[in-house]
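Asks: Please go over the structures that come below.
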Structure P
Amino acid sequence: MTDLANTVILITGASSGIGEATARELAAAGAKVMIGARRTDRLEALAWELGENVAWARLDVTDRDSFAAFVAAAEARFGRVDVLVNNAGVMPLSPLAALLVDQWDWMIDVNVRGVLNGIAAVLPRFAARGSGHVVNVASTAAYRVFPGAAVYCGTKYAVRAITDGLRMEHTNLRATTISPAATESELAHTITDPGAQEAVAAFRNAGMLGPDAIARAIRFAIAQPAEVDVSEIIVRPTASNMS
């Protein structure tokens, strides 16, 4: 694997869970890290803890201008951007018949439009330079649909398709889909449907990953030599028989 020292990496959804763990992992590897999320108090505390190679800025991934400003802030601080980790996501599961259409919209805005806004913010820079890496965090829900998760799975299938399309259209850039199984995070806190809450609790009892496991997978993909594209990584707990 290559040395990540001086590699400039942007991470969305970095105030908790996989995003926070990834910031810790990459900072420990010597990367220069720009972390973004809406909860700026958490970002500031994390950046202060991790040191001068970690900077932060408020980021709403659903707002194209906010994403553009986030990338510009990283360039102002570190001089360039090498890697974008699109990690921000929400998971308010519910059966379609519950008609929680506002939550459907929220998932589409964050999980799909957020990824596209990130790509739009970095792609012109990467294409002009002829190098760059986009890492999109999807889910095992990008490979299998579960009852009560139709919209969420749809957003993660979309992330997987978008990542593949980016790779095909720009053969001098790297694009990676990271697909975790159930992982310790705050995602389940957004579920309001009682039936979905019970189903997720049972699913998670079958085995969960720590966010550091996903952070290591992200680091592995980024740290490959420039001529190596790690297209997909699926990470599941060994003890779980869930897909």
Structure Q
Amino acid sequence: MSYGRNAEVVLFCSGLGGAAAYWAPQLEAFEKRFRLVTYDQRGTGADRSRLPEGYSIADMADEAAALLDQRNISSCHFVGHALGGAVGLEFARRHPGRLKRLAVVNGWARMDSHTERCFETRLAVLKHCGVTAYIRAQAIFLYPAAWASANAERLAIEDQEGVSHFQGVDNLHARLAALRAWDATAYLPEIRAEVLALAAKDDVLVPWTAASFLAGGLPRGRVTFLADGGHACTVTNPDASNVALLDFLAA
């Protein structure tokens, strides 16, 4: 979906869940300055495609480029969360002429061992306890405990929606396998776009040190930290997240 008609475009790319709706807390603040493009990634949300064998982050980056083609958009700023940040970095490598600036939110250049442990735990919950338990456990990794406690009713609704719109076990495994196999460290020095690594210090899924490592490996990388917000800081702390992202993209 596109919002606004300003000249510059911001393409938002979600994390493992893949849904466009993840970016709802950003739309009002961003559409005052930019034309916005959000989308359900292949195999998620309203897109019920079954993902092919060998599906990769590179495939996701090419799908983002094809989405721009469909809308006759030649270039964009790119904002990606976690897996979406990996897609953005791959987009920067594969389509450098189409990228203005890239913001990676709670992302990484290669998966940290702690993040790997978290994903293994989540997959074990899915395998042994089922989809509903997997969706309910997701909040533990996404949100700070105090925020989750204060928003219990909201999370109950999210749980219901998450179960009804679950992308399917096979697609989830395919997307996570693509993310686990992806490693950008070798090509970071080749990325010429300005890149912001935005990270919350209290993220329990991705250590904030991953943002420092990512920014340090880029020729034009910079890092900004939020004191709190957890992995889904754009949801739980939208004001601070939006200020940091807009300051970077509009500079």
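Asks: Consider the structures P, Q: one of them gives 15.3, 49 for Rg and Dmax of the Cα atoms in Å, for residues 51-130 alone as calculated from the coordinates. Say which.
Replies: Numbers: P: 15.3, 49; Q: 15.0, 46.
Value 15.3, 49 for Rg and Dmax of the Cα atoms in Å, for residues 51-130 alone corresponds to P out of P, Q.
Asks: Taking mean count of other Cβ atoms within 10 Å over residues 147-154 from the coordinates of each of P, Q, which one would give 13.1? All intermediate terms of the calculation are to be shown ahead of the outcome.
Replies: Numbers: P: 19.4; Q: 13.1.
The read-out comes from structure Q.
Coordinate-derived values only; no laboratory data. Given the structure is predicted, the values throughout are model-derived calculations rather than measurements. Cβ atoms are built from the backbone, for glycine too; each structure is taken alone.
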